[in-house]
Structure formats: C-alpha cells, structure tokens
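Next come the structures, one after another.
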Structure P
Amino acid sequence: MAEESVSIKQINLDRIRAFMDQEGSVSKSQISRRLGLSFPTVTRLVDELCSAGELLEQGTGTSTGGRCACFYELDPRFHLYLLIQIEDGRVCWNVKDMREETVDHGEFCFKSFSLERLDSLIRDAIQRHRRLSAVSIGIAALVSRGIVEESTVFDCLKGMNLPEHLKDVTSLPVVFENDMNYLTMGCWTGKQASVNSLITLFLNKCGMGGGMIIDNRLWTGASGFCTEPCFLPFMDRYWEGLDRQPTVTDVTELYTRLIQVYACTVNPSMVVLYHNPLLEGRLDDIRSRCAACLPAKALPSIELSKDYQKDYERGLFAMARSVS
C-alpha cells in the first residue's frame, strides 16, 4: 500500500510539472481545476516542490473579492542540460535551462580529436553547473546504439561506445547520436503540430547527410544507416563533380533524385533542405523536377531552411530533456 501511495504521488507530481511547463505561471486553484486534484493535495505537492527549489513563487494575482491567489512557476534553472556538438576541427558546447535559454557556452578547436579533452569538458561543466541533469552529444559520423561505426575524422572514437565510456566520467544520463538525427528532431519539434513525417537533407564538406521522422518518431533504422544517403549507388559521380567544381556544380539533379528515393520508400509529407550555397536559386527547379516525375499525391512539400544551428541545438535539447 505504501508503494502504491508513493507511485500515485509521483504521478501527480509529474502531472503538475507537465501542466506548469505548458502553462507557465499558475495558481494552486488553477492546477486543482485543470488536473482534477483536490486543493489540499495540490497545496501539499506545490509546497513540497517549492521547498525543493523546483518552483518559484511569483506573487499574487488580482483580487476578485476574496483572498489574492499566489502564483507559481517552474524554476527554469532547476534542471540544466549540457549540449555538445563534435564537428570536423572543433567542439561547440552550450548549457541551456528548461526554457532553452543559454546559461553558458564555449568552443575549442583541434587538429586531432582528443577524447580526454571531451572528458575534461564534461567534468568542468558539471563542476560549474551543479544542476546539470543530462548530456547530449552530436557528432558528424555514423553512430549506431552509441557506437561510432564510420568516420573519416574521429579515428579514436571508431568502434567505441561513448556513453559507456562516459559512465566513468559522470553518472548523468548521456545521449549520443549522429548530428543529422539531432537536426531532424529539432526541425520536427518546431513543426510537429502540422507534420508527422519528415525528411531532412544537408550537404556539407563531409558529404550528404539525411534524417527521418516517421509517424512522429525519429527513425534511424536497424543500425543507424538511415542517415547515410551518401552510400546510394548513384552518388559517386556527384561527389566527383563536387570535387572538380565545388562552387559551381548544379545540384538540382542530385536533390531531385534523393527526394524521389525518399518519396518512393518513405512517402514523407515534407522534405527540408538545409542551406548550402549550391542551392541558391535552385529550389524552384528542384520542386518542378520532382513534380514532373512524382504523382501529385506522393509529392512532398519541399522547403529550404537556414536554421541549421537553431534546429541542431533544439534537437540536442529535446533528447537531453527526454532522458533526464
């Protein structure tokens, strides 16, 4: 019976947190009415959250004739999240609060990636920010279940299970994924009210990366291979063209063929192409060519986005928060 009581209490605490996260500043009466909990129960739980430092008192509202109600909101810095981007030649990091506001940030460059330096970064961040609740790490490499399977840059990480390694560094939960998975999650998080299936494509100096949302879930496949369109058999000749003339190559056909592949295999409602100078002035041609070779019902909405960094950080944040 005691275990059941603790369980019910935890459920009610989580419901109050979720409601306040959505609504912002609220009174005990509002919580009671919206969640169907008795006022004494809400009072006891809210007082407990205040004592723990999880809630902040925001003062009283306007009187309607009786005693003014006190309003409360979640302390946005009660939980903090360390977000790390490992790229070719540099590591960027942010500490964000529950409102996705940046609390701390920095970066360092490298010629040869050092695992010890990553460990030190995480230890130092934990030392400075005692309320860190989770760590989210993205890398420009093929990652499957926390293991770097393919990488042309991070040889010291190849074959390593990074989350397992980091258990010796921190007891915090760690998420480690391919950069495109975070980018795709961040993109979808900003659009999820209207989009339940989404493809992202991003061309950079490391090659072409892709990501996939199916039925409102990030989909990586059996081994994380869904993010690697560069292995498609028709891609080689495009890389050869990009190597010869990297600034003037017409990428219209490349993107058209990739969108065709995804339309025939996944049938997404939207494809988001992240900005690359080679895409300048090409979007209408890509749309026209896709419309000419795909049935109208199978034609996804095709958008160009310049929000790479914003979406990447949003995805890192979403995944960190999901495990904390």
Structure Q
Amino acid sequence: MSMLIEPSLPRISIITPSYNQGHFIEETIQSVLSQNYSNLEYIIIDGGSTDNTVEIIKKYESSITYWVSEPDRGQTHAINKGLERATGEILAYLNSDDYYLPGTLHAVAEYFVNHPEIDLLHGRCSYVNAEGKPIGEQFADIHTFEEIVDLWGVWWQGRQFVQPEVFWTKQIGDRVGLFNESLYFVMDYEYWCRILLAGGKVGSVDRLLTCFRFTDTQKSNQSEKVAEELLQVVQPWLWSLSTPISWQKRLSLQGCWLYQAILLKQIEQSVSKGDPKLLRWLKSAITVLQNPQILLIPGFHSRASQYFGRLLSVH
C-alpha cells in the first residue's frame, strides 16, 4: 500500500548500488523503507549478482521505485545509472552493506526545508562491524574546499565525511555532474570536492543518521591504495592557481603532497635497494632541494629528524 505524500516533504532519492551482497542487502533495504518517508524514490542498481540478492530485492519490489539487475562497469557506474534516473530534490546513495537509522530521512528533509541555502548535508555516522555491533562514531568537520583538500590536517585527522551520512541537493548535483568512473576507491571524496569547489554550502545535523559497516572484503579497508588515489585526486587542485586556496595554505599542502608522494617513496626505495648511508642521505637532500615546498610543512624538522635518522641507521 502506498503512503499519502505529505505536501511539505521534498522528494528524496536514495540509490543503492549492489553486487553479491545478499548477506547484508535486506537490512539495507529495510532501513530505507522503514523510514516511512512518504515522498521517497528508492532505486536499486544491481550489477548482475549471482547470489540471493535478486531474490531479496524481489521481496520488496512493490515498495521500490525502480530496480534492475544487469552487468555494469562497477559501483561508480551503478551510482551514476541511479542518478540519471533520480528525480528527487535531495539525493544520496546507500551501499548495500550500510543502513539508515530510524528518523533519518525526516531529519534530513526538515533540515533542507529550513536551510534552503545548504547544498550538502551530513550528520553523525556510527561505525559497526560485520555483525552490526558499534565500534566507533564519526562527526565530520568540513565546510570549505580548502579544508576538504587538506588530507593531512583535516581528512586524515578525523574530520572527514563518511559516505552514507552525506546528502546533497539535485540542484548542486546537476551543476557538478556525475561521479568519476575512473576512480575505484574515492569517487565519493572527489565528488564532494567538486561540490565545494562549485561553491556548495555545507550543513550538519548533530544526530546519528546512518551506520557504516566494516567488513573484511570492503574496498575502504585497503588503506594504502585509498591513500594513493586520494593523493592522485588532490594533486591537480593543489597546483592549480584557479582553486580557492590561500597561497600560504597552497604551498604548505603542496609540501605535504611532495613529502608523502615523492620524498617518502624515494626514502623507501633507497632503503629497499640497500643504498649506502651517504647515498641515501644525498638522494633525499636532493629531493628536498628540488621540491622546496617540503620545507614549509608544519613540523617538518621533527619529521626530517625521524626519517633522515632512519636513512643513517638502516644498513
């Protein structure tokens, strides 16, 4: 039975990309439908699952606006397919192993109605393990493009957005386009960066909205590869003079990027090759001289002592 739509409620479009998540997807679906949000558009894009995912989806298809199960090019492509169908004023995607908490959609709708100037909204997010047991909590603290591209002082310091807690307006989504399918791990981060780069305004609600589940097979568990892709994403913005970053901050962030992407890799390679101590030190000194922004990193001298000490101590 369909619910009567309350005239004051904006339409919210939720997209769930899925592939072989039969163990979790029913909880995800139930968490969306049990919101009892009358102006909901729920879209599930499955990549041709071979487990029991489709059977589970069919159990709820009378309450799902649209669903399909067919081969696709991966998670990001599935999200984009959903976005191309979405008609809601408010958009979000919820992966098939995460879930919303009761009252989330009404809280989100109320905030956007009362704050029409806001383009992107986040709340609190609970981290849970595979069994759904809480293991932590996150409340982001990001408001500007300059903050979100600061991986070292903001993103990796516990101020980051967590994907399922983020909602944005279709208006800003139409301005920035679809998600970048060339990215495997951080397409959500890159999308949020583009929203803030386009002048999007960030709002927050101080309540738990969603649960982000950690599993052994999860992409986000591959921290080194995630970090590499984050560095890849921010590099052009840190060197572009058209991005809204103060020149002092820009030089500092360039230094952080060069330190992590160039200097540390050079040190690791030199150590693994078994270079003599003097050669290791010389290579590192040359790298710093070629990239003087590294000297502007906050706390560089203490870091330098640590890593140059490593150069001299490893045989």
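All of the numbers you see were taken from the coordinates with simple rules; none came from a lab. Everything numeric here is computed off the predicted structure, so don't read it as measured data. Cβ atoms are built from the backbone, for glycine too; each structure is taken alone.
Of the structures labelled P, Q, which one yields 20.5 when mean count of other Cβ atoms within 10 Å over residues 24-31 is computed from its coordinates? Going through each structure in turn, the value belongs to Q.
If P(r) over Cα pairs in 20 Å bins from 0, in percent comes out at 27, 48, 22, 2 when worked out from the coordinates, which of P, Q was used?
Working: P: 27, 48, 22, 2; Q: 30, 50, 19, 2.
Of the structures listed, the value fits P.
Among candidates P, Q, the computation of mean count of other Cβ atoms within 10 Å over residues 144-151 that gave 17.0 used structure P. With respect to mean count of other Cβ atoms within 10 Å over residues 80-87, the largest value across structures P, Q is given by P.
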